[in-house]
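Dropping the structures in below, format is structure tokens.
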Structure P
Amino acid sequence: MIIAIGCDHAGLKMKEKVRTILQELGHGVMDFGTEGEGSVDYPDFAYKVANSVVSGEAEGGVLICMTGNGMAMAANKVKGIRATLCLNNDMAYYARRHNDSNVLVLSGKFTDEEELPDIVKTWTVTDFEGGRHIPRLEKIRKFEEG
């Protein structure tokens with residue numbers, strides 16, 4: 001699987017760990033930055049990752065900022081993105097299983113680094129359940145249409 005990753009300055013250290021975890025799991029990684037600790041605007045990176053996912057260039061994405069909220073808000077403005085903030089393994093499981101999440105959002109401040117490998121792995125290996133969740137996602141798609 002090819003996964004696009006991006007972060008702002010508050011997520012840089014975690015992004016480097018996520019890249020390593022993904023590569024160890026056998027995934028290709030497209031890194032959209034940031035590369036430095038200087039202050040940057042998280043929407044710029046959220047849009048790059050989100051657009052790579054909706055275009056099919058990447059099969060999924062991972063975004064990281066201090067809380068994760070800003071990245072999730074920005075990424076979810078891109079039609080077709082289902083970015084989900086996952087602070088633990090259970091959230092990652094249900095984000096994929098019930099919500100068919102295509103972008104995992106992490107918090108550089110609130111995500112437990114010891115849980116990070118499990119969160120990332122769970123998000124990458126869990127399949128969408130379908131069934132009763134399909135009509136719910138269809139409602140979201142209709143809202144996107146306006």
Structure Q
Amino acid sequence: MAASYSLSIDEIAPRYLGRSFTAEDGLGTAAIDEAQRRLGVRIPASLAYYYQRAGRCAALNALHHRLHSPAELVVENDYLLFMDENQSVVSWGFRRADCDQDDPTVWQRNNTPPHAWYSEEKPFTRFLASMFDWYVDMGMLRR
């Protein structure tokens with residue numbers, strides 16, 4: 001994994017959980033590989049690495065918004081959907097054409113008609129940090 005995103009992902013647990021990631025927090029590569037085969041899409045390296053480090057960490061992945069497991073990933077209208085807002089008002093994904101990038105820009109879809117997509121203007125790793133910072137601001141996580 002490239003240091004350009006792995007350091008940021010590895011710093012998430014100490015910053016937001018007050019501990020390092022453990023083996024129990026992560027997923028094996030088999031689940032990621034199976035999802036890629038099923039979808040016919042490469043899971044961006046930053047998301048794949050996050051799954052390996054924190055794919056089972058409910059304290060982060062299901063605290064408010066819900067990160068999809070690799071088995072739950074879907075491609076809809078050329079977007080790989082990886083997370084839903086807590087009330088499913090919006091979903092987040094990557095443009096399918098960007099999935100070959102290591103740390104692609106995250107896009108948000110409004111789940112009420114007309115289902116428009118908007119760029120978050122952040123790569124996945126920065127998007128995660130901003131989401132977890134929002135959790136801190138809202139009192140859901142402590143730093």
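Taken together, the values in this text are just the output of simple stated rules run on the coordinates, not laboratory data. This is a predicted model, so every value here is computed, not measured. Cβ atoms are built from the backbone, for glycine too; each structure is taken alone.
Worth pointing out:
- Entry that produces -10000 once helix-only ellipticity at 222 nm (-39500 (n - 2.57) for each DSSP H run of 4 or more, over all residues; to 500) is calculated, selected from P, Q: Q
- Distance in nm of label points 7 Å out along Cα→Cβ at positions 96 and 128 from the coordinates reads 2.5; which among P, Q: Q
- A value of 5, 22, 31, 27, 13, 2 for P(r) over Cα pairs in 5 Å bins from 0, in percent, for residues 56-103 alone, calculated from one of P, Q, originates in structure P.
- Computed over structures P, Q, FRET efficiency 1/(1 + (r/R0)^6) of positions 8 and 112 (r between Cβ atoms, R0 = 25 Å, to 0.05) reaches its largest value in P.
- With respect to mean count of other Cβ atoms within 10 Å over residues 48-55, the largest value across structures P, Q is given by Q.
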